[in-house]
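Any read-out appearing in this document is the output of simple, stated calculations on the displayed coordinates, not a laboratory observation. Because the structure is a prediction, the values reported are computed rather than measured. Cβ atoms are built from the backbone, for glycine too; each structure is taken alone.
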Structure P
């Protein structure tokens with residue numbers, strides 16, 4: 001049990017040393033992550049659509 005308490009005290013000390021972001025930074029970074037996720041999702045979705053259409057066209061033209 002003393003090992004667990006010692007560990008928790010050390011964790012508390014280390015968390016006190018962390019440079020936490022401000023509220024504005026947190027909001028800004030959250031918005032940035034959401035926007036990047038949307039852009040990447042749209043890009044991958046568009047790429048998937050194009051490749052699917054190309055595959056369907058090729059199979060229609062040259063498939064048996």
Structure Q
């Protein structure tokens with residue numbers, strides 16, 4: 001079982017999702033086109049929604 005943590009980077013297709021703020025029931029993540037992009041769109045979702053979003057995604061180890 002994989003645990004979510006702040007600052008994790010996920011690759012889902014052509015997009016990269018970085019967890020900016022991890023809370024008990026909510027996740028704020030930044031969606032970018034490249035793994036090191038400073039600009040991106042911020043999204044607030046529930047933890048359950050984020051888990052559905054990254055289903056099949058690859059965790060990028062840094």
Assign the value 16.8, calculated as Kirkwood radius over Cα pairs in Å, to the correct structure from P, Q. P
From which structure (P, Q) was mean count of other Cβ atoms within 10 Å over residues 3-10 calculated, if the value obtained is 13.2? Q
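Name the one structure among P, Q that helix-only ellipticity at 222 nm (-39500 (n - 2.57) for each DSSP H run of 4 or more, over all residues; to 500) of -3000 was derived from.
Q
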